[in-house]
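Read-outs throughout are calculated quantities, based only on the coordinates presented, and are distinct from any laboratory measurement. Note that the structure is a prediction, hence the values are computed from the model and not measured. Cβ atoms are built from the backbone, for glycine too; each structure is taken alone.
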Structure P
Amino acid sequence: MTHPRKAARGSVEKLTGAERAAAVRDVFSRIAPRYDLMNRIMTGGMDRQWRRYAIRKAAIPRGGRMLDIATGTGDLAFEALAQVEGVTAVGADFVPTMMTVGQRRPNGERVRWVAADALNLPFADSSFDAVTHGFLVRNVIDIGRAFAEQWRVLKPRGHVVCLDTTPPPDNVLRPFLLFYLTRVIPLIGTLLTGHRDAYTYLPNSTVGFKTPDALADLMCGAGFVEVGYRRFMFNTIAIHWGTKPG
């Protein structure tokens, strides 16, 4: 097996199975201290708008329970706390270093942090009113299994919301977007974090990821209904949503 650090500094997106999972964990562990700052810079601060929209689409009831998978430093969990009165926000991630950063943020004690694998969630069936995740499915080794687990832990009529990158569409902007993703972002990542490999993997995994329609099909295949999506940032970000049947 390839050593995870060596793999992470190579082509992570070409790995499969346990090697890819270990490499992804290594990537996010190393960039955790500057992860939030890089997100703000890469998106021009628009990521805040996407999170607000994602939580609105989650339609969490007052006093409800939400699970944010791949919570990282807790951005979506904190947004839920800001929007929904009395919500119980559970943040789950398989990279403890990321959650440690989130625990030190203001109101970090209000999030229930849980170490968890998105493919084997440690929660009972029908436990949550909503499940959210940001930039998860591009990194998991089995997207269908991840959606199946989310379906399992959702209550009937509960909502799932998926925020992730999507390949630039084939239009006049594509060459400029590819240049930004594959040249500018690695440069900024190197200057701010010292980990060029991490910010080479992240854009490359975007370019090679599934189209919004293909991801919507996977959600339908997992059993979700009322599936839809909306694109942002020159069509390089997509927010998908779906409902577990009643």
Structure Q
Amino acid sequence: MKNVTKHIPNSITAANLLMGCLAILAALNHNLVQASYFIGLAAIFDFFDGFAARLLKVNSEIGKQLDSLADVVSFGVAPGMIFYVHSSYVHDALSSNPYLSYLAFLIPIFSAFRLAKFNLDTRQSDAFIGMPTPANALFICAIPLVFENGPDMATQFFSNPIFIAVFPFVSSWLLMAELPLFALKFKTFKWSGNEVRWVFIGLTCINLFVFKYFGISLSILLYLTLSIYLFYKQKS
């Protein structure tokens, strides 16, 4: 039985990788909404592979490395392709320099650096230093969904040439920044010790209910804000 259970987390990680591959294929076919859904599914599998490994007590070094390799595809290359196609639409519409769209490939490059750093950084067992790649990817995959069903103000912001040019640099910096961010890892589900996590989950549900897809973007910004607040609170 143990020989079977030890493969369950890696199988879930493989499903994460498959979703990343399908997201890239959808982006190449200019179906950015479908690509975003695939990244969302990849994020769900990414959460449950670690959960399954801890539950079944079958953590392994190969599982850790496989998880990072899958994440490079699903949360690095795939969102990079989404942002590339999205930014090429904007530049084509404005008749601006099409090569600016290539800035999108900073996202997979720095996502790979981020994941390599995570594997070697012993400080990141219970929290993160720098933006986690799934959070960065979810912010990006929200962009096509906002265009599908979002407020005009958000649509205008995401199609602004300044945003298109600046975001890859901001994203890359956040991935590598020495910025402490809390992790959604529950050792227990009690309120005590998990206050910031429960507050974040509650506010995220409200964001999604009120703002729909734009709520994803707002929740990632909320995640950064709460993490910075928590960091300075602990220092004071």
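Things to note:
- Comparison of P, Q by distance in nm of label points 7 Å out along Cα→Cβ at positions 45 and 197 - largest value held by: P
- Of the structures P, Q, the one that 17 was derived from, the read-out being percent of Cα pairs over 33 Å apart: Q
- If helix-only ellipticity at 222 nm (-39500 (n - 2.57) for each DSSP H run of 4 or more, over all residues; to 500) is computed and equals -24000, the structure in P, Q: Q
- Comparison of P, Q - label where mean projected area of the Cα convex hull in nm², for residues 61-116 alone is highest: Q
- Distance in nm of label points 7 Å out along Cα→Cβ at positions 77 and 149 derived as 3.1 - corresponding label from P, Q: Q
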